[in-house]
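Student: The following blocks contain the structures, represented as structure tokens.
Every read-out reported here was derived from the displayed coordinates using simple, explicitly stated rules and does not represent laboratory data. From a predicted model like this one, the values you see are computed outputs, not experimental measurements. Cβ atoms are built from the backbone, for glycine too; each structure is taken alone.
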Structure 1
Amino acid sequence: MSDRISTHIVSPLAHASFDGFAKVSEIGPVGMIGLRAKADVPGLAAAIKAAVGTAAPSQRQIEIAGDRAAGWMSPDEYLLILPYGETDAALTAIADALQGQHHLAVAISDARAVFRVEGAKADQVLAKLSPVDFATLGPKELRRTRAAQVAAAFWKDGDGFTVVCFRSVAGYVMGLLSHSAMKGSEIS
């Protein structure tokens, strides 16, 4: 008998999806690292580049490179996104780049759920749930806000949006997004 614990990657909602006037899909599991460090910490930009291959994002921005991204969450917090199985290597790269510097880097993949809302009216799905002016939302802007009553972050990506929330409310958020995307409930 092996002493090794088997790890099985599990999607929070088994890749649930809904087709309405926009398509809503749970796309987990996605690798995520919460990186806490002040913007002026020496080596921060190199650490982010080593971990996900992007530049350090500016305030309220996200830098995307394929299936990897770095998002600004607050003055000393960054969300790094990468393939699920690569978080350990990215954490090592961050530790090497920021050795001796005050920082905290933690894998948060299993504490989050990730959704895609796609289609020509994808912004309408989120507009019903969040106090955001989607007409002014920039192409690289990351918005931390609420989706109804829960904390969420989202950004425009291609013909839709990526939405991140806590895993503990994944079912609730899927219900919110699906209900908001029901055909016949488009914003006129």
Structure 2
Amino acid sequence: MSDPVSALGGASFDGYVTVREVGPQGMITLRGDLGATRLKEAVKAAVGTEVPDTRRIEMVGEKGAGWMSPDELLLWLPYAEVPATLAALTAALKGEHALAIDVSDARAVFRIEGAGAREVLAKLCPVDLSPAVFGPGELRRTRAAQVAAAFWMDAEGGFTLVSFRSVAAYVMGLLTVSATPGGEVGLF
């Protein structure tokens, strides 16, 4: 097995916020009845969290589960743990109407950190990012300019953004332009 390679080799930009591509990250798309007991138990065993509420992400250390749609979760875990976790999910959900698939290599992950991180994303995404509406643990599946993306905010106020790997350079370009000094709007 070859070593994983990130989409942009760890690209980063220091503007009025810091934008960086995160290295290889384990991700499993899990589809099924999110209210089913066996699926809930499988998620808990896989990443140590409950099935999150709508538009939420639950994290415990390096692992978590994010709500992506009424029948879909994104499981977040260390890259090296994906094969064993996928096998365990498949066994736990045998006979259930469910699908678990490794999407780690099909995605690119970015971190946006700094006091203006909320504003950088607000320039690109049709989401209300005001502090009264969007706080830690919130997750949105939306778009960044013209491409599909999902992002969430952590307790420290930074954001993690996931996009398709095929558009990683475009997303990095968007984030870089949005974070360029002199472009601050001061909205938040």
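Student: Which structure, out of 1, 2, was Kirkwood radius over Cα pairs in Å, for residues 21-92 alone calculated from, if the result is 12.0?
Tutor: Values: 1: 12.6; 2: 12.0.
Of the structures listed, the value fits 2.
Student: Ranked by mean count of other Cβ atoms within 10 Å over residues 117-124, which of 1, 2 sits at the highest value?
Tutor: Structure 2 gives the largest value of mean count of other Cβ atoms within 10 Å over residues 117-124 among 1, 2.
Student: Still on this structure, I have one more. Here Rg and Dmax of the Cα atoms in Å has been calculated and equals 17.2, 62, so which of 1, 2 was it run on?
Tutor: Values: 1: 17.2, 62; 2: 16.6, 56.
Corresponding structure: 1.
Student: Compute distance in nm of label points 7 Å out along Cα→Cβ at positions 61 and 173 for each of 1, 2 and report the one that scores greatest.
Tutor: Greatest value across 1, 2: structure 2.
Student: If distance in nm of label points 7 Å out along Cα→Cβ at positions 101 and 149 is computed to be 2.4, which of 1, 2 is the source?
Tutor: Working: 1: 4.1; 2: 2.4.
The read-out comes from structure 2.
Student: Who wins on FRET efficiency 1/(1 + (r/R0)^6) of positions 45 and 141 (r between Cβ atoms, R0 = 25 Å, to 0.05) among 1, 2, i.e. which is largest? Intermediate values should be presented prior to the final figure.
Tutor: On the way: 1: 0.80; 2: 0.50.
When FRET efficiency 1/(1 + (r/R0)^6) of positions 45 and 141 (r between Cβ atoms, R0 = 25 Å, to 0.05) is computed for each of 1, 2, structure 1 gives the biggest number.
Student: Computing distance in nm of label points 7 Å out along Cα→Cβ at positions 29 and 53 gives 2.1 for which of 1, 2?
Tutor: Numbers: 1: 2.1; 2: 2.7.
This value belongs to structure 1.
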